[in-house]
Structure 1
């Protein structure tokens, strides 16, 4: 039996062995690309960043979420041209069911021990698959590994708008193992930037055990709902590595929601779902409930009112209050105030 790659303190034990290639075969990785009419150039770059990985075996699964005939034809041609074993999946009648259902569709077809997702407008860094397989293979108690992302503005001068590319690694500055449900509390409070789906790799058995993505989330927060489901019962690993380029452009779902002012309402819906899910799973951890209840308070009640700058100012004041509270009030008392389900 292998020694875990990471100790409870998040350190690498001296002489920790690896299962990576130990029996002469390396584990299959299933790569899933969900897509709905992305620009051809984006999809081509995403596929190329997978085929250029220095790891094998990989299977490539293209999951169509109701794209136009032209996009379908182009995507199929990419799949035929790659040297990877390929698989095409789509909903009955080529319909559109949203990103969560489409990722689940791809995962149902996956044969690999590990699953990695990449959105059709993102790309992977060289070495991503090999490095993540190594981490997951060294410690079989880990369900998921993630690192930092490059927020990618420079792909287009027009899209950049003067902004510079930036690596956001908050919460992944050091190699560490995070026990459940601490990972959820940390990303709810912003102590960890919730990893994008293009960044992480997940053990297939853990994905299936938690039920995959929540299909009621068709756009925003579908990634975080999945992370909540997985993180309630499984340990995850944060690593100080930048593994993906997260393309910033005005057609992305996040950008469109921000422009429409829908982000706050979406967050409230997400937090209400987390409360319901944790109660249904009989989660009693006071640290998680403290984080969750504080985020519900920060999001406010009822409909958003007032100008956006006023709402941001009020949220900033509330965050300042909570930070002061955590400095002066002991954990036990805070748990009494906030940690009840």
Structure 2
């Protein structure tokens, strides 16, 4: 992608975003605050629609590369956008998610693996999509975290191993930068919505799985380590408190920092982004390719993260069912 093409593409995406914001205002696609929200004003929802739109444009102009992946992305983005407008039936959403992931796996040639490997991959991807969706709760966190991950993937693609066409990574990065212009603010112009968080999750997981299949290195799942630690530890504590883990809540660490400790949203988003950047730098410049090392890293970081949360949030709120949502 030449500099002029990239500039024109960026201008096009800004134009699409402005048109979408006008449409969202006209048709009242709004995120209204409630007791689980980390914001206090009505804000346009669904700005993350720019992610699948950008990749579809790239798909057309690249000669229709990665068609099965794009088809899955369009399906999962469509049902997520409909869910942003009006809550959709869980069975319908889950069925579309399964179909989209099935197309993703076809693109990656996963069906040559034994059935149990495919099953574990399904669990990982569906869980990953939901985890990234859960983490989209404050201004800037989805955009900054995604940008760090995408830039790391681009660096790996250019410097170490070309696992995918450079252009699709650059297009994804450009879309995230355009979205950040509207979202990475004290008072966001729009939120990603389910269409944004789910679609960027699908995109990131495709890139990471593509990298893993080309290199055979499972340690690249650490590119999502910080989000994973927050989500898994939150589920762990909710199970201990005997809460329904499928019910909406705001007990993630990032939500505690933003809501209970009153850290500015952008500060929390930057902290998460920098933490993941540190992990990515270690992964890039201290390469490892052993399952035993991966298991050790996940165990140690998991224990440290749980200990940190107990120290910061306190045993009472994390272990004894004190509802911090209404405090």
Structure 3
């Protein structure tokens, strides 16, 4: 086994071009850790925000990056069951990017962030499940109690998390109202299973939601954008409905829609999947929900495009173009 491995790190803040390949000594797992020989990496918007220094935590330079990878467990540290060695597994985003990162030929991660996935999935599919499905599960199922007949607005619906939310709505018998800025992605969202698609650059969001819901509004809203658009989402939400804000893609202030919230008695809840993954019971239940639905065929991760490891910078540039529908994966 080589004494060194290639790891992708960044030594300054900026765009995708700050990512660089560093040759580092082969790391050994410490207590409670495993070493994964990486076969595929699933990119997430959070990682792009991290090297731009627009994320929930500030990078400590030089910094690793990356939440999701799949591969083979090749070594374990003290306190970890040796039966993990040789198993195919993927990582869940249950760690700080300042402590761990999976952009590399190998990844050291804590054992609590390692999960087996259905054996029929490829490495590319195996690295495209936990972030997106658990994020949607936490808001829609754990907190939102999504049930049959509920209307749910899903913004940024062409993202991997948005697609996961569409699949969860369908699995639960709810009615999904997906939004997209332009009509380019409308047909594919409908083909993927969205019950309704609203093109926000061409249609009035509130009027269309009222038309779809017979003027009742949506009981749940699942939004990673924020910004000024929150007012329209509040107007499209049902009385006593809940809006889950799980991101800040708008990169602008998000005014609180006070009078609409008062009139409708809305819940506007900030949310990240960290709450789910930080609790062993919640995490176990979330993983089981996702695993069972993958096995049942209710969930099938959509991979938009794959890039070789050497082109990880190009993969991130593609992500920042917002052209994708689904997951962008880097393969090794």
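Can you tell which of 1, 2, 3 yields -22500 when helix-only ellipticity at 222 nm (-39500 (n - 2.57) for each DSSP H run of 4 or more, over all residues; to 500) is derived from it?
Going through each structure in turn, the value belongs to 2.
If mean count of other Cβ atoms within 10 Å over residues 121-128 is calculated from each of 1, 2, 3, which structure is the one that comes out at 16.9?
2
Taken together, the values in this text are just the output of simple stated rules run on the coordinates, not laboratory data. Because the structure is predicted, anything quoted here is derived from the model rather than measured. Cβ atoms are built from the backbone, for glycine too; each structure is taken alone.
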